[in-house]
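Multiple structures are listed underneath, in structure tokens.
The numbers here are math on the coordinates, done by the rules we state, and not lab data. Being a predicted model, the structure only gives us computed values, none of them experimental. Cβ atoms are built from the backbone, for glycine too; each structure is taken alone.
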Structure 1
Amino acid sequence: MGSTQDHALGRNRAFFAKVESTYGTFVKPAATDAAKVLNCSFDFKQERKNRMDSRAVRAHYERITGRKEVSWSVDSYLIPSGSGSTDPDLAPLFKAAMGASSSQVFSLTSGQALDSLSLIQQMNNVVMESVTGAYVDTMTISMSGGDDPKVSFSGGASTHIHTSTTTADGAGSSTTALVVDDADAIEVGSVIKVGSSADNIKVTAKNGTAITLESASSWSDGDAVIPFTPSETTAGSPSPGITGSVTLAGNSGLEIVSFELSLVNNIKAISDEAFASTVTDFIPGFRDVTGSLSVRCAKDQALEIGKRKGFGARDLQIVSGSGTGNVCTIDLDQVEFEFSALNVPESEEVIIDLPFRALAQDAASNDELTITFS
């Protein structure tokens, strides 16, 4: 027996990331703003407080609405562009995490110039979620053995927009006034398609079932009103975990078991202002660039145990992939290794875990980390 309803399917997810020109103002995506992701989660909460003044009964009977809280996370393969001249599809997220980009090179900045983003995920025209004012608090890149290198981003946001399916209640001709059967399917900021011709239309206002559209369109009574995103345009293939190199202080012979890098921006979300229900801005704090290497304790690598006791900063470079348009290079010019106990199994080889912190060369520099796609 076939299904009688369309279901939202994770395998049909379309994901888009678009830089905002004004914090928290939703920007409609274009086809080229798409990226392939493994997982994406938007989490919306709104505080509801119990009324606690005196009353004759012990039951709660009323609640007070408080602030909204939006968080998000995205996981993806580490995917170069597939071309030697264009940024990867996840470039908006890399730049939002690091602050600067130029010709496929992403680097850190001291200022507050971290982009905010409109993020969208849409599942086969059944349901769409969008968040506005999204900022990247944490970025993590991980590689292990022959596993595929992966990157993840997470942070907070200002507004969550839900869009699902409904129908037009009455015909419209060259108008911005749309009435729908189910008002809960649409929110201000929703991007919809009405019928077979009116698509990529942003909702600018809502009053009950009366919806105001950003541009005049036409439709028939009973036409489907569904979430809309453009067809995806993505490029590049995942960087394979079996090609690449590690160079530590000029030594390119280091063989690693695993590598992990974490950038934490320690962002303070501004959400404590009077008469505001959501995040209105954000301030980056002192950032932390940390990570770890794991290597087998062979005779020529055992000296790493002692070297870290001198607290010397050393250059570390990780290259993933090979060939034009398929390489990601991670440069950490000043790495100070920290301490961790040897991982000694019952009978197999000993593993040296080398946690590290990346430092700038001096007080005026922002060179802890550079990521280059080529």
Structure 2
Amino acid sequence: MSNAKLAVRPYRHSQTHRYYLDLRPFGKGRRFFRTRAEAESERLRQHTLHQRHGRAAVGLPQRELSDFMDAKKRLAEYDKTITNATEFYIDHLERVRRCKITVAELAAELLDAKHKDGRSEIYLNDLRNRLATFCRDFGTQSLAAVSSRELSNWLRNVNGSPTTRANFRANISVLFGYAADEGMIDNNPVLRVKKPKLVNKAPEIFSVDELAALLNAASREAPEVVPMLAIGAFAGLRESEIKRLDWHEVNLRRGYIEVKAEKAKTAKRRIVRIQPNLAQWLAPYSALNGAVVPVNPRKKLDRVRKAAHLRRWSKNGLRHSFASYRLAATNDAAAVAAELGHSTSQMLYSTYRELVLPEEAERYWKITPVATDNVVSFAANNG
């Protein structure tokens, strides 16, 4: 490269910058300087760039060159080059360009697909609510542009317990997993986000005396909620399954409760045997029709809990109690798992084994109702 092609020239149209370096032969513009010495220094720098890196390097500003060298050094720590980084980022931008759908649009499509797949309203409501929270921050963002790092940072800042964050992670994974299955993105970025660490606490259950007090208080204060409590305690149905249960699915004559597939969390039909003491609790209600859970049960349950003088109310406590006392009574994890609707007995056996003593289990399954006029009156009025 000759000096004539990269030359410092005088500039007569400025009182302050009297010299310029002409880079137009190299596809760049002109650069102006106050003194010839400054211009000559830059000419020599550009000449050196040309010799080391070729014609394309001419005109590269000092700052860009510094950034380039810094990037090269940082990539070398991972045994990667500028070319590797460029190809990776261009691939990312291409995927973003190809995938025009936003996170909010995908969420709407997913919910519609799950509805058509026949998923329960409880499942759909939970999914809808969690995705709505997620979309408040990511809704307008292109689906392919969302990174694992962004998702990880977002989940760490979700208000609530580690269990809450784990539930959000699971629902967001459903969203991106659906996109991956449909070919919208190459893979599910949530799979690269670590799961929140959950403390493996023993399930909280009712003592025999607490449960007896609860059921007897219900018989006195609000007999219409007795069946839902007794079914939870002595048949182990989930709260969501009890809410959908109808009296025609409770067969006292044949001694079983049918949990239909469309009402089960697992979407699989199961038959749960009615234990002898549960049959006694349900007998006064045998003539009823319609839903097992009465209208507006919350206030009635609050009144019952207060009357029973319970110091605590464990979430899913009735179901956990059933599993614990049933396993202690039968020592048959496979049978109890089937009654609970679990696919295997491994989780049940590891969680509930030795949680209660056999003598406590014997007392539990002997909890029976005390005859009251309230229950008889309720059954007669609703027959």
For this session: Determine which structure produced the value 6.2 for distance in nm of label points 7 Å out along Cα→Cβ at positions 85 and 245, calculated from the coordinates; the candidates are 1, 2.
Result: 2
Exercise. Who wins on distance in nm of label points 7 Å out along Cα→Cβ at positions 165 and 301 among 1, 2, i.e. which is largest?
Worked result: 1
Exercise. From 1, 2, which structure was relative contact order in percent (Cα under 8 Å, 6 or more apart) = 17 calculated on?
Worked result: 1
Problem set entry | At a computed 221 (volume of the Cα convex hull per residue in Å³), which of 1, 2 | 2
Seminar exercise, completed: From the coordinates of one of 1, 2, percent of Cα pairs over 22 Å apart, for residues 69-292 alone came out at 62; that one is structure 1
Seminar exercise, completed: One of 1, 2 was used to calculate helix-only ellipticity at 222 nm (-39500 (n - 2.57) for each DSSP H run of 4 or more, over all residues; to 500), yielding -1000; that structure is 1
Exercise. For FRET efficiency 1/(1 + (r/R0)^6) of positions 77 and 277 (r between Cβ atoms, R0 = 41 Å, to 0.05), which of 1, 2 scores largest?
Worked result: 1
